[in-house]
1. When you work out distance in nm of label points 7 Å out along Cα→Cβ at positions 85 and 373 for each of the structures 1, 2, which one comes out largest?
2. Thinking only about volume of the Cα convex hull per residue in Å³, for residues 221-404 alone, which of 1, 2 has the largest value?
3. Out of 1, 2, choose the structure whose coordinates give mean count of other Cβ atoms within 10 Å over residues 261-268 equal to 25.6 when calculated.
4. If mean count of other Cβ atoms within 10 Å over residues 213-220 is computed to be 14.8, which of 1, 2 is the source?
5. For the read-out helix-only ellipticity at 222 nm (-39500 (n - 2.57) for each DSSP H run of 4 or more, over all residues; to 500), a value of -8000 was computed from one structure; give its label from 1, 2.
6. Consider the structures 1, 2: one of them gives 3.6 for distance in nm of label points 7 Å out along Cα→Cβ at positions 93 and 357 as calculated from the coordinates. Say which.
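What follows is calculated from the coordinates using simple rules that are stated; it is not laboratory data. No experiment lies behind these values; they were computed from the predicted model shown. Cβ atoms are built from the backbone, for glycine too; each structure is taken alone.
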Structure 1
Amino acid sequence: MGEWPADQNGADRLGARDWWRGQLMGRLIGERRLTLRSGPFSLAPHFRSVDSLGLYLHIPFCRQICPYCPYNKELFRPAIAERYTAAVLEEINRYVEIIGRRPITSFYIGGGTPTTMLSTGLPRILERIYRAFNMQCGIHMESHPNDLSPENLNTIVAMGVDHLSIGVEALKDRHLRTLCRTYTAAAARATIERAVGKHFRSVNVDLIFALPDRTHEELREEARTLIEIGVDQVAAYPLFSFPYTEWPRLAHQKGYRSYTLLQKRRMLRVLERAFYDAGYERTSVWAFTRMRVPKYCSVTVPQYLGLGASAASYLHDIFYLNTFNVEAYIQALEYGRMPVALSLPLSDRMQMAGWLYWRMYETRFKKSDFEERFGTSFDAVYGTYVKLLAFLGLLREGDDAVVLTDPGAFWLHALQDLFSIDYISKLWGTSQENPWPREVLL
């Protein structure tokens with residue numbers, strides 16, 4: 001195992017990754033770099049070709065900042081949360097006429113920690129969303145174990161949340177201490193049991209498997225515990241190291257070592273065996289779900305609208321991003337402006353590549369869905385790549401269906417690591433430093 005990169009070799013590796021990314025992007029979308037730019041544009045024309053879409057709501061508050069978390073957040077303050085509620089309500093109002101009665105087919109609330117706002121505005125936001133939009137779906141929401149008291153769980157159910165995710169991350173005290181989490185393993189288990197007892201349509205638990213010094217036996221034991229409690233889904237993912245978080249500094253200070261791809265693959269296999277043997281199936285690159293149970297999922301629908309600070313929107317021909325700064329987001333809406341900070345026009349090839357990535361992330365898709373969306377043959381565009389991946393054992397190809405294998409799911413993670421970690425670091429890192437960047441080059 002090598003040290004967390006902080007030397008010239010690390011810089012050389014990043015340079016090589018940039019080169020490989022450029023080569024792959026050139027083949028897939030015809031461009032080696034992407035540039036998101038600021039500047040006004042009219043939103044309404046971009047929604048005209050939208051038949052239905054997903055909805056994402058970002059709650060950017062946490063009671064404690066975790067050193068490894070890359071997402072946009074700040075410490076919870078009730079007065080700011082109240083102003084934030086008013087700003088989100090205003091943003092909703094600005095989209096009412098644009099969206100009209102188009103069906104909203106998925107709704108995901110993320111953060112930050114959405115459960116920080118159970119008593120400071122979140123119920124009002126949800127009430128307004130359901131009055132303003134044509135909601136044809138349930139609510140999927142993230143939560144923190146410390147917020148799931150019996151009373152708060154009742155509030156969550158009353159708000160209409162039917163799919164709940166709990167950010168547990170580990171069920172061993174020593175690993176919780178490594179992550180600076182403020183609860184014990186016993187408390188986490190009790191919280192999960194309470195949530196499962198509320199009979200949500202699905203309860204998901206997040207589990208970080210590639211933690212420093214984590215053993216395979218610990219992983220087996222934690223998987224058995226979650227299965228015995230009756231958790232519907234487990235999202236198991238490695239510990240990512242984003243340079244703009246505190247984790248690289250902390251890992252260096254503590255002498256933590258990173259895992260190689262092969263070591264991560266072996267750890268993931270431990271979880272695959274445990275969950276498959278218990279009757280779970282893989283429903284995304286990281287998620288294992290009980291058969292015949294609705295899966296908990298974030299926004300992976302082809303098109304979605306984002307509300308709140310740092311929320312992104314992805315439509316047929318454009319990707320755009322709200323300012324990350326909470327105060328800047330609030331002020332923009334108080335002054336009558338939309339809070340959009342950056343946008344990226346999407347070429348046809350970008351749209352196709354984005355569609356393919358997210359469908360593969362879900363581990364299965366139909367070629368006919370691609371052809372319905374883009375009006376062209378899937379095989380003509382991606383047939384050569386699919387046949388190569390099938391030959392390598394990374395997916396199975398039928399006449400219409402394409403299904404990722406377990407090795408394929410893992411290597412999609414490796415591709416995600418090649419692209420997403422650095423892209424997120426550049427885009428989110430820059431956006432957290434500057435509320436209104438002029439451009440970001442990826």
Structure 2
Amino acid sequence: MQGQFPYGGPLLSQASNTTPRPLSASKNASGQWQVGGCDLEQLAERFGTPLYVLDRSSLERACQDYLAGLSDYPGPKEVFFASKALPVVAIDRLLHEMDLGIEASSGGELFVAITAGVPGSRIQFNGNNKSLQELKEALDHGVGRFLVDGMGELTALSELSKSYSFKPSVTLRVNPGIDAHTHDFIRTGQVDSKFGFSDDQLEEAFGFLANKDCPLDYRGLQGHIGSQIFEVEPFRLLAAFLFDKLQAAAGFGLETEELNLGGGLGISYLCEDNPPPIQAFVRKIASFVVEEAKNRALPLPRLVLEPGRSIVGTAGFTLYRVGNEKKVPGIRRYLMVDGGMPDNPRPITYGAQYLADLVSPRERGLDTERVTIAGKCCESGDILIEDAGLEACKDDLLIVWATGAYCFAMSSNYNRLPRPAMVLLENGRAELIRRRETYDDLVRAEVGI
């Protein structure tokens with residue numbers, strides 16, 4: 001898709017975040033959906049269902065778009081993948097190979113990045129309540145940047161760092177008081193938030209870091225305003241806010257080398273969703289930083305971004321097999337699939353909506369107006385899609401698109417269901433990157449059995 005977008009210059013083709021389906025998704029001559037050159041019926045036969053599937057070409061394109069969007073920024077720049085969206089070893093490794101750093105928000109996510117071979121210098125450690133053990137693990141691995149969320153963490157990290165031969169680099173997460181228009185549960189920048197330093201705490205932190213005996217290396221400031229955001233204007237406000245705090249830090253003799261504007265760019269879950277394309281969105285954010293620096297006669301900081309959902313969201317989808325059917329005359333038809341809220345808790349958590357297709361659609365003369373895709377859990381709220389509009393019946397293979405972000409990451413073993421396998425598709429090949437869990441896995445941590 002060529003054209004001029006309101007967020008930046010011309011784009012060469014459709015961005016991966018602006019369509020619910022992966023970029024390589026297409027129908028073959030028989031009308032069957034295929035992705036990455038792979039037959040989805042064969043995938044289901046080989047790996048079983050439910051099945052998490054990722055399209056490598058979409059992942060790579062998203063990374064390229066972020067890097068290309070920053071290419072014209074005249075200062076230093078860096079992109080970190082917010083791995084909370086999909087904390088999988090193979091994905092961290094692939095995105096690191098694509099020149100992205102990895103952001104971890106827990107000791108577990110840090111361990112995944114380390115296991116993937118990501119060097120400490122390319123990891124930043126986030127989180128609002130890091131334990132002493134997690135801080136020590138990060139220090140042991142030589143993590144390149146700590147995103148510090150409060151005075152308690154700042155003092156704890158300072159004390160721990162005295163036992164190491166290097167000065168840990170810290171970036172302070174600040175609460176910008178900016179209300180992005182998104183779901184309450186994924187809005188993070190408003191005044192009443194558990195995240196970040198408030199104004200009075202920030203002055204205390206600046207004073208602490210300015211002390212000549214402080215064993216920490218102050219690097220910069222970070223602000224994050226939320227997730228699944230379609231508007232660019234809040235980032236203009238965020239850039240101005242961070243420059244205000246940059247100048248406040250200078251009053252304590254601190255040089256702010258970098259500004260981290262977080263992530264949050266949305267994706268298309270439905271065809272009618274209209275998020276700004278990645279490249280254009282990033283160019284606009286970069287222009288805000290350039291504009292603020294110019295207006296204040298300040299040098300350009302290192303610009304850091306932390307995308308998560310917009311890297312992996314539309315690259316992923318889930319395959320389900322339809323099982324039982326229930327008709328409620330005059331109301332709806334329920335189709336039960338072999339997964340549900342354990343592998344995708346977003347509908348029951350956020351009311352998230354998804355697009356679905358049959359792998360092999362065919363006309364059967366069935367009612368499609370009130371078809372609900374339900375999961376198999378003993379929970380009335382285990383509904384994946386309320387009105388799917390599909391002519392589906394027992395044994396059909398169903399695709400739910402755009403499940404790459406926060407589905408596996410938030411998955412559970414509710415009703416003791418093993419988590420699905422995960423495969424990565426490229427050029428007609430399917431690589432298993434996470435095996436299906438077994439019943440043995442479900443009791444592996446239990447004792448006395």
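1. Across 1, 2, distance in nm of label points 7 Å out along Cα→Cβ at positions 85 and 373 peaks for 1.
2. 1
3. Derived from 2, not from the others.
4. That value comes from structure 1.
5. The value was obtained from structure 2.
6. Computed on structure 1.
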